[in-house]
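> Several structures are given next for inspection.
Coordinate-derived values only; no laboratory data. Computed from a predicted structure; not experimentally measured. Cβ atoms are built from the backbone, for glycine too; each structure is taken alone.
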Structure I
């Protein structure tokens, strides 16, 4: 379909010149040719006459779908909404424009080629007599060891151009497909992770990125690559700089990514703008964590809490005309009971939030009654707290011979579980597994789960479980301690327990336990738990003199 609209500024042009520009829409180029000699001369003569660059966008059928009038230095390519990328490797259109000084492709030309994923970017030099000079061409490259994004061809005289364009583009796309070979049975969403920050140090940013990788793995996302940038100042529109944005788009093209996950929380505008320029789904760390929680919420409490957190997070993103959250979504970032509320207006969302908060209050009263019953029985209560994936559920299972779900993933356990723990001296306690903590826990999610976390206030003792094999265990200890302080539980007696001692040198384990006044165990090796049970009895029944236990735990 031909478009009868001329893009750019035609101010100052004569009526005859504008009519000649409009005639460009009547042209059709054979699909096998980049451009005909006659058409090339037409463009250069008109460009030289008006003293401005002229550009055309041509589809693979050979139709000119856009004509562009620029200034003496550049053209501005319009939106190509009629040619969305979808799963295509290239957009299916090429850009050909004039250069008044017969100069090579500019960096802006190459950036447009990359950002828009054009089939080809070409510039025809304009000589003093208006005739075509050299032609300059560039195209994108498949994934390659050198990391090159595009191939810039040497300049050649326009009259010597002999390129079978249709065959060339077909071969290029085939090569891109071979370079991005992947297991077609792997149905996971393919993502590139991005971290752009001016805060903290590079080491802290790298640690946070590693945690984001684990979060993506927990959400069943295939991580293809990661980009880290530390700019002097953040770009308010795209967060990252234009150079990194270009790099991101090229990597997504070459590796066939469909999703971009930012480690930083994005504003609704940033989500929309990055999504529009990359034409990929864009989410941030908060939305990823919400998705993980939506996957793992099985109890009524958990489902209500997750939906409440999702709606509060998305409420601010329901305004404006952006498309990032204005339609139903599936997959990563769009999963969970709250996803069907994205199409409703703000008032209905707020009504739903109010109903969920009442449900949560009702469920909280039920939990309160159960807690009172436990307290009336006189049985001590122990709560296991710690950073996510520290091994809390594994410890609960081996201590109580139960079978709560255990996976080597962040937030594998979301719903709390309480079990009876029998000590060797025929004493009982109730031990509870809780949701793991994490740095930068989304505020809305923290508020939604605060009622559940506050249940730990009835505990007589907290087991603070730490993965001592993690290189960041000290920072993880601080995160947990800060959260406990924030919810007012820092006054409850705690026992620091280092888990995964089998993955650390014995001498280091010994020194850390002495330094932190902690007990070390390996939750997957029951024979190491005797010293933990001994320490628990001393904490819970300090009036007794409990002898050290040398016997193994069965």
Structure II
């Protein structure tokens, strides 16, 4: 069949809206449009369907005047010394080898979003993008790509005498040197990243301390100072050799440090007065903060005979050892030690081996930092298992011991009751003799813990293999006995968390202190109950209200009277 002629009404058979029919009418001037002419030819040749196809589609969308505007995305690269590959919107890649302006090859529609990222970093550099995202309503030239070269970490070594010191950065990249002078680690670090230089291995007969060893590298670092000197033990002050003077003291009465509690001056003065009247002259503090500063100030003004072991609290840290809380504690602890004459020793950390989140290299580094900036003896308080090489986390004290002036160990037979025969059921009948057997067994457990640490072998600062007991003074930094049960899950507390048992254990520790083969000092745990500790409360010689318990009987005016049979009423397994 021949297609209908235009003059035969073919335009009326087009299946198009009426408002487009005028495109086909000879009287309409737009029929000279090439597209329209193409449609007319299609009608003549192929009929109505061809005309609609030639027009591309029928409907209101055929408005060539409203086609979208397309824009380019670009900006500027600075600091580049290699090749960087940029990417826009996750698909359009652009390789850049020179600094200056850049533009992505693909345009995007005006009003669409753009997101410029670095797909591949240049070798030895890190490039960062700023102003890289937005909505493009016009050509974008504001994206900035800044490239920074990796930097070196180094400094100088002095005082090294005939040995080899091994340094490390961020827990790796070991650098061994036997020479004084400039040093630099072989591996570069990214510009803007952190660094932490520590001593991995000390030279024989010396200890090296690192100053300016941690920070953020925004350029090559050359100001790290490693100072080496012969290690000379600092002896304990005289107060450590006076029997029955040492105790652990915390001033918190309510929410504790986690709640930001700051005890009042009146509360601290009341505590110190009670301790002084009971004969305590050597107090161990746990953290380096505003509370410790308050205690030291009030003690100096009212009880100048009182001396303190200043504590430095440590939390977990990454392998780099860079941690804001730890850095603040160390800086504050050093300042409190140097500014207060009543601080006579320093302890770095408290049972860090239990938490297992502080690398032993970090503890060693922290000890070195503190000791290099104070003149008083330095230790690191920890459980006996750490110093005996038995820590559950596998922590060994070997790298820490050559840095210490004395060792401070903790042991708690009442908490470690599964390790010894506390029930003493072989002693019949159940009664006071069984209580005595239990308390003697607890003392034996404490001595076994002490001996395990004292007999541990290590290489000292001079490179000789020695035991802890033959090379360092040992202090019991914590030990005690609960006067009231606070942990329902503890079987021994059910029967023996008793004020009389606490008195018995306190007397055993007092008799052991300063004896041959025993600790120089025993810091009893603790002065006052601390409600904020929950199931780990009720160790105090005084309760929360500062009322004295039986362990203090006869020690000062206002303390309980001692029983004629001193340990009458002690608890035991029935």
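> If helix-only ellipticity at 222 nm (-39500 (n - 2.57) for each DSSP H run of 4 or more, over all residues; to 500) is computed to be -7000, which of I, II is the source?
Considering all the candidates, the number was obtained from II.
> On to the next question. Kindly point out which one of I, II the value 14.4 was derived from, the read-out being mean count of other Cβ atoms within 10 Å over residues 351-358.
I
> For structures I, II, which has the highest computed value of FRET efficiency 1/(1 + (r/R0)^6) of positions 207 and 495 (r between Cβ atoms, R0 = 25 Å, to 0.05)?
Greatest value across I, II: structure I.
> Hey, Kirkwood radius over Cα pairs in Å derived from one of I, II reads 27.6; which structure?
Here the read-out was taken from I.
> Tell me which of I, II gives 2.2 when you compute distance in nm of label points 7 Å out along Cα→Cβ at positions 95 and 175.
Of the structures listed, the value fits I.
> Also, quick follow-up: Out of I, II, which has the highest value for FRET efficiency 1/(1 + (r/R0)^6) of positions 79 and 239 (r between Cβ atoms, R0 = 25 Å, to 0.05)?
I
> Something else about it: To which of I, II does the computed value 0.25 (FRET efficiency 1/(1 + (r/R0)^6) of positions 223 and 303 (r between Cβ atoms, R0 = 35 Å, to 0.05)) belong?
II
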